[in-house]
1. Matching task: 21 is the computed value of relative contact order in percent (Cα under 8 Å, 6 or more apart). Pick the structure from 1, 2, 3.
2. When volume of the Cα convex hull per residue in Å³ is compared over structures 1, 2, 3, which one is greatest?
Structure 1
Amino acid sequence: MMENKKSLIFAGIAVLLWSTVATAFKIALRNLQPFELMLYSTIFSTIILFIIVIIKQQISSFKYLKIKDYLLFAILGLLVPFGYYSILFLAYDLLPAQIAQAINFTWPIAIVLLSVILKKEKLSILQFLAIFISFIGAYTVISGGNFNNIVNFNIKGILFAFLSVFIWTIYWFINKELKYDMSITLFLIFFFGSIYALITNIFFHQIAFPTINDLIPAFYIGLFEMSITFYIWLIALKSSSSTRLVNNVIYLTPFISLLIISFILKETINNSTIIGLLLIVSGIILQLICKNKKY
């Protein structure tokens, strides 16, 4: 009982931190271009992750890695953080925070669809229904509730948001098969990602010297979106007797995020966004129930 209480506390902390990042993205993008934000936040994250490697006494692990291992991490770093966050920041730059974060939360459904394509997994009728419900939810969000009109928001931003979901899904499929220590994996992919971000900014963007006010939200994103929150989440999972109990807490994230967006960014939250998110989450939960019970 005490272990589950501890795990729920850590899970709650992780969810609260992740619920703030949509707002942090928008605040950071007021003064920074998406690729600049990508550069600074990944550099901060890389430093934080390296400190974690030192604290965990994993420095010696690097000598056991081979060239092929580093090449794999270089490829992963191209996907996440570089590809994923670059595209995600572009989406947030073009869309209201509530729309971008709602689309971003469709990644569990994207994983199911990619499993069907890559692993030839078969879906039951109920699972198809679950995916359809989430699809209707996403359409409700991006159409603003007007099903005859899908141009209420920036189409390019919407495409960027869905592309970021696709990139994250590809990364997830590769990463879940890896057997490396998580601290080593995260540090190296962010190390390579920060190199890609630096090269991109040098050759394609004029980097302006950032102010402290510019760097504070980038540091916040590097700390709480890209690095330390993952470890808090892992503590929650490892200290729980039921990972299902902890995983269910994650579905509170988009709704808490809407409250923070409304309170801090002063965005008027559309009814269609709330309804759409409810449908997206309902579809995800139904799909998981079907999968666990093999309906």
Structure 2
Amino acid sequence: MIKRPIQVVAVTGGKGGVGKTNVSINVAVALAKSGRKVVLLDADLGLANIDVLLGLTPNKNLADVMKGHATLDDIMLDGPMGVKIIPASSGTQSMVSMNSMQHAGLIRAFSNIQFPLDVLIIDTAAGISESVVSFLRASQEIMMVVCDEPSSITDAYALMKLMSRDYQINKFRVVANMVQNEKEGQQMFNKLALVSERFLDVTLQFVGTVPYDPELRRSVKKQKAVILDMPTSPSSVAYQRIANKMLQWPIAKTASGHLEFFVENLLQRSQEEPVSPLL
């Protein structure tokens, strides 16, 4: 059982088609290139696609874990740069209709992983389903991926509103994806921040931009991570820059009160920290 500090980052977006899976994959690979041991969880429980995007063929997946036929370590796939992939199932209704108790059981199972990971990246499904909410609540950081479409901004706003109002989660990091340039990405963030911070009790932090990049599309067709396939492409440079920022993010030392991944690790660390003497 792991007892080391672990960074848990959920990548989400509300709307589908904003590019969050490519962000998840390439940031995970960039972190691995920096020396981190990374696990990438495909949390789109009914329409898994990370294995497809990387040309991997799983023999077992999360459905087998939930049935008790395998452990999380058993189903891990070897991805690029040593990233471990936890595949979900595709077209399995029972996974889509999991209840909150089953989500909680899956989240708790991560504390028994034997692989010595440093970072867990969670690629959530689109929308605001119960599974998306469960994974967001269980993460230390939520990275919201948005693109320059009105529906992307409104869906991101709706997801933040839900998490803030119902679960008191009020800090979100934002990536502007598929933009023309840095200026456009900053303007998109400003637009979202203005309306969110005016009407919601939230704080938004800008992580950066990922430009629209034809090289990314070519790498996707080859089922490769662009950051390895075309390392000097504009999107690859952007993904590495985002990963470098993530390396500077603080790792939680205590549990927040939500059901969390690796909560035992957080509690263990809290108990082991020296207590300052009374003055």
Structure 3
Amino acid sequence: MPASLEDVRSYYDKNTPLFLRFGSSPETQTIHRSLWPKGILRLEDALAVSNNLVLEEAKTLSLSNPRIADLGCGVGATLFHVLAGLGGGRGVGVTLSAVQARLAESTRQHLSFSNLAFLQADFHHVPLSGLFDLVYSIEAFIHSQNPQEYLSEVSRLLKPGGRLILLDDFYVPNQSDYAQRWLKAYKDGWYVPNMQTSDETIASALTVGLTLRETKLFTPNLRLRALPDSLAKFVLWLGNKLPQNHPIVPSMLGSMALQQCLKAGWIEYRWLVFEKN
């Protein structure tokens, strides 16, 4: 059965403190993946690459006071980085997770960001009016129950000429039973209900007035840790025998499966930028 909104909410409520402790750094507080383009040597810098990509895209808008929304904002690290880098603007972060919203708000108060707010809400139905200049989702679109509904909501939120950024995993079609087994392990472990190809997302976006401006493949910038095939299959088998009452167990299995899928080319990690007509 595909992951429900409640599954995704519970996954992040329970796992976010662990992600911050073991998968992030005090300097960035981001829970996105590290990217290692040429010249990046420190983990802190690699974790900040995706935040810098969003900041640079925001700068190309050349607006003095842009309105920005992060749909699936985690604990707010990207929004803090982007608004600080712009030296102005207004931001809203939306997350399903009450834990993430609380942590983001605590950091907002500590950093004295008066131009920023965080909401616990479903990004398919954002309780905000439109006229945003930039909307983005980093490793959050993959959790969409209905990608078409997500894109329609983004189109409603964006003003004409506004942009959407997606940085996420996309399916690369492969019909082999072996590939499908690893893809299922990834989707089950990471609560991925409705995975799309990048071409499907681009086509769906066009139907709601969002035209592709740019696409880049970032899989080569990941440091993959795929296991030897026989060992990976054993770990997956063993992991499925463990108690599944805490999401960290399926999350770890999903992470391992994702590494196998990225290494084999069954999933790609891609950057997409759209503009509202």
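1. Working: 1: 44; 2: 26; 3: 21.
Derived from 3, not from the others.
2. Numbers: 1: 149; 2: 139; 3: 126.
Largest one: structure 1.
Every number here is computed from the coordinates shown, using simple stated rules; none is lab data. The model shown is predicted, which means the values in this text are computed figures rather than measured ones.
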